[in-house]
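Take a look at the structures listed below.
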Structure I
Amino acid sequence: MKEGTITAIKGQIIEVEFREDKPAINDILTLENDPTAIFEVYSSASDESFYCFLLRSSQQLQRGMKVLNTKKPLVVPVGKGLLGRVINVFGEPLDGEAPLENLTYAPISPTDIPYDHISVPSVFLETGIKVIDFFSPILKGSRVGLFGGAGVGKTILLTEIIHNVVILHKEENVSVFAGVGERAREGHELYETLKASNVLQKVALIFGQMGENAAVRFRTAMAAATIAEHFRDVKKTNVLFFIDNMFRFAQAGYELGTLMNQIPSQDGYQPTLASELASVQERLVSTTSGTMTSIEAIYVPSDDLTDYAVQSIFPFLSSSVVLSRSIYQDGRFPAVDILHSTSSALSKETVGDSHYSYYLASQSLLKRAIELERIVSLIGESELSTADQSIYRRAKILRNYFTQNFFTTELQTGKKGVYVPLSELVTDVGQIISGRYDDVPPQSFMNIGSLKDLMKA
């Protein structure tokens, strides 16, 4: 085992020189006098120098310290023993329970998936959340992004999806949750929610939270993907993969890139952003062994969807759910911007003729209502033609119908959550578009489930 020398220290980036027996990318290094310190070789700085992530250090680092190459990659525990547990990127439990034992370990670096092993999603995944199931339907095995700025309800929406899909369909899937760069409080709340719902034993959780250094946050997403791949390929299980937050992964890469003196790209982000995102996203696919459905919360800085990091995530997704601050401030929850949310599943072949035709009619109705809003703001609704008044009122009804009480916010709101089956949802929208409920006050449709609830009221 040949030794190297620390030549520079830049936050979480350590530059190491090896004159002989140079390390490979992803090799783990340790201090000669402290094997608990962990460095991961990330890239070469020169012929003899290498940039390393400082994942863990137990003492004051100094230039000139000797490091040893273990010639092994960073590994993470995988398998059924993780279900019901919370770990960090080193495989250490964070839930205060007994130590993990008798587990298999796998490298966090990606492995190639043969093209003939990849399967194309085609089965609808019902969430019970009206606005998602109708305007941004999710297919089993697809990748879904929940986009929104700070405080507009991304995490709440993600938690509700976990509740409805994991809890109500718990016999069908194993779930992996990756907390990347988010608050410890939110991770604890999710853990308690899953525990109270008696589904914790079907979920594996791994956290690299906001207080961790950038290198740990960066590698947590990779470790989570490794755990999910094991369930899919080895256990041959359908997997639900949740990550909160994918933007924080990109942000951690930006922090590390700055320390490595990388020349910034667009908007100041690291030039390797696209390849870093691909290193995670391209692992979240369905294979002949099992499906993997990925649902990702994505923070939008300053509510700017044109941010380069946000735009770089869009191409990897099958469905995009965009949350709007103006809708949130109007008191309509979930605050989904219907006209900016999309899904590749919206076709006659996938969702059926009725759903697709009502979707097109709804889009047309809401777009026309936006045009009328500009007129109403100038001259008032009463000055519209009879036909335009009908369109304007019907659009209000439709928008209000897509509000919904969540199971995961019952304690905060005091209102019981609802789950709306897709069959009822499509029928309801068809009736609203046809004008059947034009005489009902639009406010009556706020936070109901299906139209059956309206009739009960």
Structure II
Amino acid sequence: MQTLPEAFVRQLTISLGPERAGEVVSFITGSPASTAVRINPFKVNAFPAQFASGRETFSRWGRLLDGRPEFALDPLFHAGAYYVQEASSMYLESILPLMLRMREERPEGPFAVLDLCAAPGGKSTHLLSMLREIPGSFLVSNEVIRSRASVLCENIAKWGAANVVVTNDDPADFSPLGEYFDVIVVDAPCSGEGMFRKDPEAVAQWSEDNVRLCAARQRRILTDILPCLRPGGLLVYSTCTFNPAEDEDNVAWLASQYGMEVLEQRHFYPGDPGAGEGFFLSSLRKGGAYGASGRSSANSRGRGSGAPSRFKEDIPWVNDGFPLFRFGSLLKAFPAASAARMLELTEGGAGARLRVLASGTAVAEVKDGRGGGKPVVIPQFSLIQSEVYRRGSLPEVEVPLETALEYLRRGLPALPGAPAGYVVLTYEGVPSGLLKNLGNRCNNLLPPSLRLRIS
């Protein structure tokens, strides 16, 4: 049984009262950490069999599990069929009715959402699932720490949505965009009290001084990003901590300092029904009429040398509604309804000076044919992970568990009976691998960074 800091217990007792605080402390110190998953509606229509008995969460796509499976040995995990996420944080789905109502109020034009502190990608992938219900929507998923941004890129690509731009910027870097976003989600860096059961290091690093530092940093982040929210737009502020200084006090500060209307604020603690480790979320509306256009300087000159070119060759692997653009030798697909707005933000586009790490779906590498001949197009692994992939346009071979794992570990030396050329491997019906079958051997097109490193 771990021991919690006395100052933390004292603060919790002041906030909740002795009885309730005692219950929360007992859960933190005397019970194992929870595990929850959220399935990917881009790829599966039902919960995989191993999760079907799990308890409901705050998301229609989520399940709270009784134990923790070995996710690393499940090809469906690597294929992006589900995401392992803290159960309480799935309460983010509560904002979907608000976003749908906003879309009804302003049905024209792209609907832009920013996840400001996004790594490793739990809330971004959740938002992308929700945005399937909002026509013309797209997400900017940002992470300021470069190493964490790389992990974010991998998880976004695995999820398979094409309506997303991944950036690596400070909050202040978005200021040239003006009032650009309809919704901004700030899952702020915090003191991590909701991580106590999962991470003993979070307990060791906790202090009252750190709580104060986190609260001040959260206010700086909010101050920098609020000018980028449209009038009448929705701000979602959340933390995985329990103390009022980082939660309720910051919400009150937003209301008094910026005139934000508080729509909801809610705490979850370990032991609460449907919850996991604990979470705080507040929804706030910015002042002004939402139907107004909002000021935007998104058409200002960017860093690049020119916009990417439209690729007009027919690519049978890509679903309708996803125009293709060439970025050097890389071919990317974007949703038609939001392509122009997303391209504004890319390197070489006419957007702000953002560090864009990924955008749309990388479909293929293009090698120009000799003497002006037809380009050679080589599919990328990210194609088969994505909603843009036209199922059946490449031969698909269903493989059992061991074959799928062998592919993930080292590739397949050969694939007897499969047609020559590019072949998609599926596991339980989900595209899980891409290779080029040469007959006597196979070339594995899985990027080395995604290969399974355990036996």
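No value in this document is a laboratory result; all are computed from the given coordinates. For clarity, every value in this text was computed on a predicted model and none was experimentally measured. Cβ atoms are built from the backbone, for glycine too; each structure is taken alone.
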- Task: Supply the structure label, taken from I, II, corresponding to Cα extents along the principal axes in Å with the calculated value 74, 51, 35.
- Result: II
- Output the label of whichever structure in I, II has the greatest value of FRET efficiency 1/(1 + (r/R0)^6) of positions 177 and 353 (r between Cβ atoms, R0 = 30 Å, to 0.05). II
- Value -7500, calculated as helix-only ellipticity at 222 nm (-39500 (n - 2.57) for each DSSP H run of 4 or more, over all residues; to 500), assigned to which of I, II: II
- Item | Rg and Dmax of the Cα atoms in Å, for residues 97-216 alone derived as 16.4, 45 - corresponding label from I, II | I
- Structures I, II compared on distance in nm of label points 7 Å out along Cα→Cβ at positions 241 and 273: the greatest is II
- Message: If FRET efficiency 1/(1 + (r/R0)^6) of positions 169 and 361 (r between Cβ atoms, R0 = 35 Å, to 0.05) computes to 0.70, which of I, II did it come from?
- Response: I
- Kindly point out which one of I, II the value 20.3 was derived from, the read-out being Kirkwood radius over Cα pairs in Å, for residues 153-400 alone. I
- Item | distance in nm of label points 7 Å out along Cα→Cβ at positions 49 and 265 derived as 4.8 - corresponding label from I, II | II
